[in-house]
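Asker: In what follows, structures are represented as structure tokens.
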Structure I
Amino acid sequence: MDRFAQVNELKYFLLSVLCGALAAAAYDFLRARRREKDVRAVFVYIEDVLCLIILGLLAYALAFSENAGVVRWYSLFGIALGALILKLVLGDRLMNFFRKLYGAFVRVFCLIVKIISAPLRLFSRLIKRPIGVVVWHSREGSKQIADIWKTFKIRLSNRLRS
């Protein structure tokens, strides 16, 4: 085996380790989101299956781009090793960081929604009173029209009887 092939295989192994670490980080993010927000068991299963499929496609894409589509045993070992190293080095600290990040994201998102909806709320407050007046007058007007119609019907029936 020549030196160029060894360097390529070492590069492929190290990229596999990196891929495994990224996969473990992505799964930690899913776990953190699940702890911050109640998720039904069915959705947990669906998320796990989708995550597994995506990570499998990622591993295949790595093999395809770096090793002509051939998945070697050491690349699978590298993926597992990368995930294990990430867990041993960071433990649950990464998941706790993701929990805080997710909470901050939710707060910022809610703030943005409040900022965007503020003009709409102000506009609704401004037109609430005039619309209330119009609705009140329309109710009173509709009562008057109903009374006029009722009187008209009574008079018409009285004329038809006589």
Structure II
Amino acid sequence: MDAARRLLRGLWLLEATVCVLAFSITAVALMADVLGREFFGNGIFGAQRLAVWSTAVAGLVGFALVTAEAGHLRPRFADGWLPKAAEPYIDRLAELISAAICIFLGWYAIDFVRNSAALGERGMAIPILVWPIQMILPWMFFSSALRHLCFAAWPALKPVPKQEH
């Protein structure tokens, strides 16, 4: 369990760093574009598209970070339907189902990225290949699947979900 805890912590640090960097790129690109328009009469070519891509990366990595914090919204209307003693088993089953969904979507994402690379798809505003950016999709799903599997195997690793106020 300690090795899994260290792995999940390292993964969280990596993903949080990527998220912060992506949001920073967004902020710098948009500020530079606005300053260019205000002071020089022209924005920076592709800055807005770069900001959109980096925001998408941050948002997608955010999916994995929310999984790490057990922060996804879930309906609570059926919470009292089963006996309290069954909760640990239901929680583990829910983690396994969530992991299976993420694994399925991760494999689908690999196919999506592979097809994008085979077609040589490029961005519209900045004509770069988009498949390297799309690689975030399989990473996000497999990272979340790993977390769900760890939470199923070692429930003590799962953080206590934050309550909505």
Structure III
Amino acid sequence: MLLVLSDTHCETEPELTPHLREELDRADRVLHAGDFTTESVLDGFEALADEFRGVVGNNDAAAIRDRLPETRIVEWAGLRLVVVHGHEHSTTALGLLARQEDADVAVVGHSHRPGIETSGALTVVNPGSHADPRGYRPAYARIVERGDGVVQLRTVAGETFGSARLQGV
């Protein structure tokens, strides 16, 4: 399972619910679409996850900018994902980036609004924010292998409230 997070916006630690900590322990890989805010939060994720991949967000400290790229390509279970924070990408720009990188899925954050959108062959996943939802429900996303593959939006207690099938998994 691929666990997808974004917009943590914490000062000292990732602030995970017990359910989300269990999900992180079970995940094959953890992706984070930026806005950790502090280096200690990034360190916390790296210590907890067996395989962690993140990108820098617009609210991240300079030390995080030195450690993480703005764009990351991740291959997992037959999928090619492009991960960006999203603050510099319109829908059109994100589609062009995904096409340029031959990505099946684009992972973005920034808005704190969880959602899954499909445009042609591209699926755009915004996991929302598990720790700083800003008026939206606290959420994360996960991608599981089941036939074609499924991306799910879930509350931090584990309730699924959105899903879509993916091609290529």
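No lab work stands behind these numbers, since they all come straight from the coordinates. Fair warning: this is a prediction, and the values are worked out from it, not measured in the lab. Cβ atoms are built from the backbone, for glycine too; each structure is taken alone.
Asker: Please state which of the structures I, II, III yields -0.56, -0.75 when log10 I(q)/I(0) by the Debye sum over Cα atoms at q = 0.18, 0.24 Å⁻¹, for residues 56-95 alone is computed from it. Please report the intermediate quantities before stating the final value.
Answerer: Values: I: -0.56, -0.75; II: -0.64, -0.87; III: -0.60, -0.86.
Computing log10 I(q)/I(0) by the Debye sum over Cα atoms at q = 0.18, 0.24 Å⁻¹, for residues 56-95 alone on every structure in I, II, III gives -0.56, -0.75 only for I.
Asker: Distance in nm of label points 7 Å out along Cα→Cβ at positions 16 and 120 computed as 3.6: which structure among I, II, III? Don't jump to the answer; show the numbers that get you there.
Answerer: On the way: I: 5.2; II: 4.3; III: 3.6.
Answer for the origin of the read-out: III.
Asker: A further question on this structure: Suppose you compute relative contact order in percent (Cα under 8 Å, 6 or more apart) for every structure in I, II, III: which one lands on 22?
Answerer: Matching structure: III.
Asker: For helix-only ellipticity at 222 nm (-39500 (n - 2.57) for each DSSP H run of 4 or more, over all residues; to 500), the calculated result is -6000, so let me know which of I, II, III that is.
Answerer: On the way: I: -33500; II: -24500; III: -6000.
The correct label is III.
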